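See the structures that follow.
FYI, it's all coordinate maths here, none of it is from the lab. Keep in mind it's a predicted model, so treat the numbers as computed, not measured. Cβ atoms are built from the backbone, for glycine too; each structure is taken alone.
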Structure I
Amino acid sequence: MPNDLSNLEFIVGIPSYMEADSIGHVTQQVDQGLRTHFPGLKSAIVNVDNNSPDDTKSAFLSTATQTPKHYITTRPGVKGKGNNLFNLFKFGARHRSTLKAAVVVDADLFSITGEWIKHLGEPVLKGYDYVLPYYSRHQFDGTITNHICYPLLYGLLGEDVRQPIGGEFGFSPALMSHWLDQTWTSTTRQYGIDIFMSLNAITGGFKICESGLGAKIHKASAPKLGAMFTQVLTTLFNFLASRKDVWLASPVINTESKKRFGLQRLDPPQELRIDIRALKEQLRDEYFQREHLLRKFLNDYAIMNLENMFEQDHYHLDLLMWTQVVYQLLYCFDTGSPAVKKEIIEALKPLYFARSVTFDYMTWRYNVSSAEAAIASQAKAFASQKPYLVGLYMTDGKGRAVKAVHQRAGAA
């Protein structure tokens, strides 16, 4: 079918890098979803790629579809999911006069069906600006979401959005234009893009909902400390620091769940096994490489507890300590120099790893509902400890504990 890309009303974007082995399946399911559920809308499937050397482009374009396909790539040497979505948003902006809705799905999905396009797109056509995914995931999957992103959005912004960096979203042309108008940092153009999208939708006052998709089956992994962690957390901390007037106004926030569309009953999650011994060994390596940073930014009580953990080789970073060290590091990040900000993200890595191992020990025998209840409890703990973070700002320049933190940070 000729690729007529004029007067588009619905677009589905598939960001990719090195996904030749999976993008064909995703493209087929997107095509089926568009034909079945939105036959009256003029649609297109858009692969936004990073010049993948495995020829993702050919795998995408050679997939048989009835829906027109379009391939866009970044310049040679330019990578990053954020750069891919920036190109998608610019493509959508060129069709602003006719565009009604857009959806984006990851290229590595094994569980995607045509129904996903329906569940993500329909709420936008009903007047919602941002549709976040709601799916079942193993408690060992999505650890950055479970232990940092979800709790911080819940605790500081009062937003109960379970998968703020899930990868599958529906959105309106108005929100897409809003994203393009924001400042795009280097981390936003990489893995920080998903949290950038969610944060700007929340603080921009857009109408938000969730949609049940079922189980997310993809190229899952145990906790990682690579580029994704650094880019997501840098984007998140920078945003929260720049908008502290929004969340400092009230020490306590009442949080309400979002309206949920799509599936109300979800399939069991993807099975995920972890090697707890290997995780502990990696945790010890991460801790001893960054122990000097932790001593700069954390209080004496936290340092004492961490030392005991590693001396005994028994890891129990409980909820109270976890919330307080994250808030203490966020405060130091906000008030620190650019060099200090980088050190704080590094210092957070072994703490995040220790919390993940603690949670894995606690929940490895849990069923799905019990694991989700534990993750929800963690988010509520961040909300209950919000006054601790507010107190750090209130005693700035006066409280001895805050002074001590700054003295240690400046002495290195």
Structure II
Amino acid sequence: MQAEILATGDEIRTGALVDSNSASIAELLEQNGIEVTRHLAVGDDLSMLVAVLKEIGARADAAVVTGGLGPTQDDLSAEAAAQAAGVSLVADARALEEIEAFFRKRGRPMSDSNRKQAFFPQGARCLYNALGTAPGFQMRIDRCTFFFLPGVPHEMRAMLHEQVLPALHALQGTAPQFRLTRVVSTFGLPESIVGERVAAIAGLYPDIKLGLRAKFPEIQVKLYLNSADAAQGEARLAEAVQWARERLTPNVFSVNERSMAAEVGELLRQRSATLAVAESCTGGLIANWLTNTPGSSDYFLLSAVVYANDSKVKVLGVSEETLARKGAVDEETARQMAEGARRAAGATYGLATTGIAGPGGGSAEKPVGTICSALAGPQETISRRLTLSFGQRQMNKQMFAMLALDLLRRYLTGVLKPA
């Protein structure tokens, strides 16, 4: 079955509102073995809506349309659908009753304009909306079955899961196909090398589709499989994931779509270990990533953004002599920062970054993109220095933060052997 998605409204057409609905719909349909062939967006223009609905009706098996079901004059979906199908708009008594009940329950008066929402194209089936005032409807235009849903995301999602998906399964006429996806997240290899290492998967697993996605600063290997049996499909994907993982180790940090920070947090939790972070060039980015994970208070104790040399000395106890002799961007400075953060928080590990994010501030000895990171633990302190400039300050900061977290990940997993 091939499906299309149509988002309506001038706010979508102009980019004033991000169209998250289409992404949610596409993801759910693909997971259920329904191929989404097109995404379209049309503004509040009746003639254009009618034309697009006719086009979709002539080529797709199913379509999901969002928006345009409200009470105002620019809500045109029902009228456009009626014109595209060559039928009249008629009132639906139950839909009107549901809308009236919605207002009664909340102690609010219903305006006359809301009655417009109970009019559907003749022959359409109402899709009731338990969360809002805009019912949807299902109808056929030409060869295509359309589902018209409200644009409010939480209302749309509920109706999509509870009413549209079962109807689509019935239209398929067979057991539903599951569109299964697994993601292998890597860091530290260019996309071209990742692609070369997993290219053979097409021959080994011909039923699995391979995709690569650059999600800076990581590279994701995405594996897709259509299967009538979810359990068997997952087992098949697990084999392919393991195969890919073996070819990309030690650069794989996740096979469950977790971020680097979340994976590091889980490794710390498993070891009942804690972490303190001292950041200069990353400006709190590592701390932000770590605390984006629920439950990070189990292992994350302290963040110190020590941008100035004076704060490195006063807050972390970095030696003034080291700063004078080697400067802020140096492995020895990073080591003392990590040790100071660990000491101040009483943490198992201290992690530190100091570098030059640019665009200025570099030199021949220490060009823009130079990063010194360090990890202080119970037995030792390790550090490294790299120069990896990506041209933009924000990209350099993201890369610096990932390098530091990857240093900790590799240490915790034994990839980076203790001295």
Structure III
Amino acid sequence: MTGVAPAAIALVPRMVPETGDLTTNALAFLRNHLDMDMAFLSEIKGHQMELRAVDAPGFEHLASVGDLLDLDDVYCLHILEGRLPELIRDTNDIPLCQTIAITSRVNVRAHVSVPIWRTDQSVFGMFCILGRAPRLSLNNRDLEVVKAFAALVADDVNVTLDGEEQTIAKRRTITQILETGGFDISLQPIQCLRDQTIAGYEALCRFNPVPYRPPNVWFQDAADVGLQLQLELDVIERAFALLPDLPGDCYLSVNTSAGTLASGRIASLVPDRDGRNIIMEITEHAAIEDLDVLLMEIDRLRDMGVRIAIDDAGAGYSGLQQIIRLRPDVIKLDMSLTQNVDQDVARRSLASAMVKFAADTKAKVVAEGIETEAERQTLRRIGVELGQGYHLGRPTPAREVLKTLKSA
């Protein structure tokens, strides 16, 4: 609020209602405070301005949200370019006002208008209050109050604009990744803890754009712009394409969100509708919108031989709830349980309880995040069958893994 009188700024918190839209509240307050008839926020678009917010009780036929007005017919450019002042007590005293169409169309007699600036110092639009009768009492203090509210509204507008620009940028980037296939698949081995043979691989997506960002950030961006489903399906299809080159006794664990699984689109991607070497791993635990639909799709995949895994078991209440609801074939212990499990009795006890639960429900347990030999040995002793982590093998680009397998 640079340049706004401190006294006016001090009034702002008391003038804005605690609830409701800031812009609408500001317009309503200023219209009443200045005893005027109409107030609006406009956005300048080329040679026109669009009304973005309006407070004009009884005069809705003259001004409503979405109205487009030619800049030649209003005061905006004249004020911005210095031909008209920001505060006009009586338009009859200013000859230029009489030549502008809005003066006669709305019968403007009093007018206060200040610009709303974007963060790049370009003009977004105008914050205007007008009356159909002269207001000779208007003074510089009134103008400062309007500027204080305009500064608040400008902050609000710029937050919205920045969000819209970020959304556009995210959509552009995700769309480019979809169009160019801008990601690769890495494989991380999943070992039998008893003899350290490889039981399978987890397919992990790695995005190509630099600087590097974790995959969960990319998928969140895709979700923010409504492209999560398509991105996940593209990654799943790319992962499934690796199956023919994996040993027949190895499975492939592929990540999916519950929403993508419930979409029904994964089944059509399963090669030859034979999913005996596929585990679909549900990787997030947001509330399931329609559990019945999800369960139906899980049954459909299971009919093809696909197994279902729940990721991050033990990481929170929501993960445990999904285990109970979905009855997975594979339970993946979160690394928060496996880390230092050899030294921590509480972690060891919880991991043991999960092993017992899995045995009772005929599920297998995979321990994630194994980083030491002591952790591997401890997990094996308490009955965990499978594990993965940096100690057992880091994620490696799929092409390198397949090249090694072919040469073995």
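As an exercise: distance in nm of label points 7 Å out along Cα→Cβ at positions 139 and 347, calculated from one structure in I, II, III, equals 7.1. Which structure is it? Comparing all candidates, it corresponds to III.
Could you tell me which structure in I, II, III was used to calculate distance in nm of label points 7 Å out along Cα→Cβ at positions 107 and 323 as 7.4? Walk me through the numbers on the way to the answer.
On the way: I: 4.1; II: 6.1; III: 7.4.
It traces back to III.
Which of I, II, III yields 6.7 for mean projected area of the Cα convex hull in nm², for residues 91-162 alone, as computed?
Values: I: 6.7; II: 5.1; III: 5.7.
For mean projected area of the Cα convex hull in nm², for residues 91-162 alone, the value 6.7 is produced by structure I.
If distance in nm of label points 7 Å out along Cα→Cβ at positions 83 and 179 computes to 4.3, which of I, II, III did it come from?
III
For the structures shown (I, II, III), distance in nm of label points 7 Å out along Cα→Cβ at positions 115 and 195 is largest in III.
For mean projected area of the Cα convex hull in nm², which of the structures I, II, III scores highest?
Working: I: 19.6; II: 26.2; III: 27.3.
The structure with the largest value is III.
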